[in-house]
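Please go over the structures that come below.
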Structure 1
Amino acid sequence: MKKAVSKELTHLAIIMDGNGRWAQKRGLPRAMGHRAGVEALRRIVELCPANRIEYLTVYAFSTENWKRPQTEVQALMALLNEFIDKELNLLNQKGVCIRVLGDTKPLAPVLRKKIDHALETTAQNKELVLSLALNYGGRRELLQAAKALAYRALQGEDPEAWQEEDLAAELFTKGIPEPDLLIRTGGDLRISNFLLWQVAYTELWCTDIFWPDFGEKELLEALAAFKGRQRRFGGV
């Protein structure tokens, strides 16, 4: 049977898992694993344009991650502060547009201000859209979208006229195409409340490799696997 031709991979999503376990395996504090994970993200951001990937969405901090030890949460927030301070100018020069998916209100005011500055500074860039899922949960996103639609109904809109696109327009990912490929590192085989609406027809690729060790070799392997898939979207 002749294989269906896969469309180009435009949007790559990644669950960057295994930072803590990478560090523990080396006898290091978990925070060092997260720091190594930032280096891995830097590598992948560099590789995306060369592989014609226009959108990169990464799971940076989930709504459930607040349950982690306070020291680890503080370390993650410090890393985000540092990432913006060190990388913003370079990302802007490289044409990267930064977006944030999630609720930033619980974050420290100083960090929120830095995030707002990063979004404003890079808003017009076109080389790559880098979306950081930050204090993000797929179920909470869908609940927020449902509330927005309910409010529109109270304003007089007819719910019977709504299509799937109306709900999609209320999501954090408004204006971003659905992911073509979702990569999960760290060995687990689950979505973990990430982009629940958006990945309905996304191809999945999982690896045992911890995120800090993920690089060009692994990315190219995932892209090759994607190109060999048949994407039927419910058809034949």
Structure 2
Amino acid sequence: MSKPRVPARRVAIALPTGVLLPGALRILGRSGVARLGAIELGRKLLVERPAVRVVLVRPADVPAYVDHGAADLGIVGKDVLWESPGAHYELADLRFGGCRLVLAVPATSKVAGRETWPPLFRVATKYPRTTAAWFEAHGQSVEVVALHGSVELAPQVGLVDGIVDLTASGRTLRENNLRVAAVLGTSTARLIANQASLKTRTDAVQSMVARLRAATDQPAARVRAAS
């Protein structure tokens, strides 16, 4: 089945549901691309305006929609891109949704600097690819236990030595008697683009990219009102 055609002047952009959605909607509004609110969206997964088609998808699915051409652009956390490199171009750091990917261990653990790491570090995470690559780069043997639920429980029941997970304030870690032992990276929302769209729909796509970048770099009052 062929996908619905997007008019030449309309750019399709995939937005992530969840914690990054409010920031993504603010960027769209400040850029003048579209002003959308939570009440208007409701349970809609697709919203169309004269210049833009907004597709709402799970954060982990944003790269797939962009890579396969269902969306020209996408807004997604860097943490998702670490796990799903894909074939898209990463164009800009949108500078919201900031958090850290950290190695955390029980508060009573003797693990601190690298000299205290066990010969084989057993780690639970939702980010197996990123975790394995980071430990390999540091010359450390690691057994990665991929989990899909709350990873904070794993060290408490003796499943692993530590966890690798995202944290913004560190509150959840502290509530589960965990402390940060290392920082693997910092994640913020990123703007990504389909390679073919940049080549075949250059004017429309690049125009929207410029507006989104301007909304990131400038105060809201200096950006044109949303259409």
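From which structure (1, 2) was FRET efficiency 1/(1 + (r/R0)^6) of positions 32 and 176 (r between Cβ atoms, R0 = 30 Å, to 0.05) calculated, if the value obtained is 0.10? Derived from 2, not from the others. When mean count of other Cβ atoms within 10 Å over residues 112-119 is computed across structures 1, 2, the figure 15.1 traces back to 1.
Among candidates 1, 2, the computation of semi-axes √(5λ) of the Cα gyration tensor in Å, for residues 96-199 alone that gave 25, 20, 15 used structure 1. Of the structures labelled 1, 2, one was used to calculate P(r) over Cα pairs in 5 Å bins from 0, in percent, giving 1, 6, 13, 17, 19, 17, 13, 7, 4, 2, 1, 0. Name it. Clearly, the read-out refers to 1. Structures 1, 2 were shown, and mean count of other Cβ atoms within 10 Å over residues 16-23 at 22.4 was computed from 1. Have a look at 1, 2 and say which one yields 1.10 for Cα Rg over 2.2 N^0.38 Å, for residues 48-143 alone, as calculated. Label of the source structure: 1. To which of 1, 2 does the computed value -13500 (helix-only ellipticity at 222 nm (-39500 (n - 2.57) for each DSSP H run of 4 or more, over all residues; to 500)) belong? Corresponding structure: 1.
Each value in this text was obtained by applying a stated rule to the coordinates, not by laboratory testing. Note that the structure is a prediction, hence the values are computed from the model and not measured. Cβ atoms are built from the backbone, for glycine too; each structure is taken alone.
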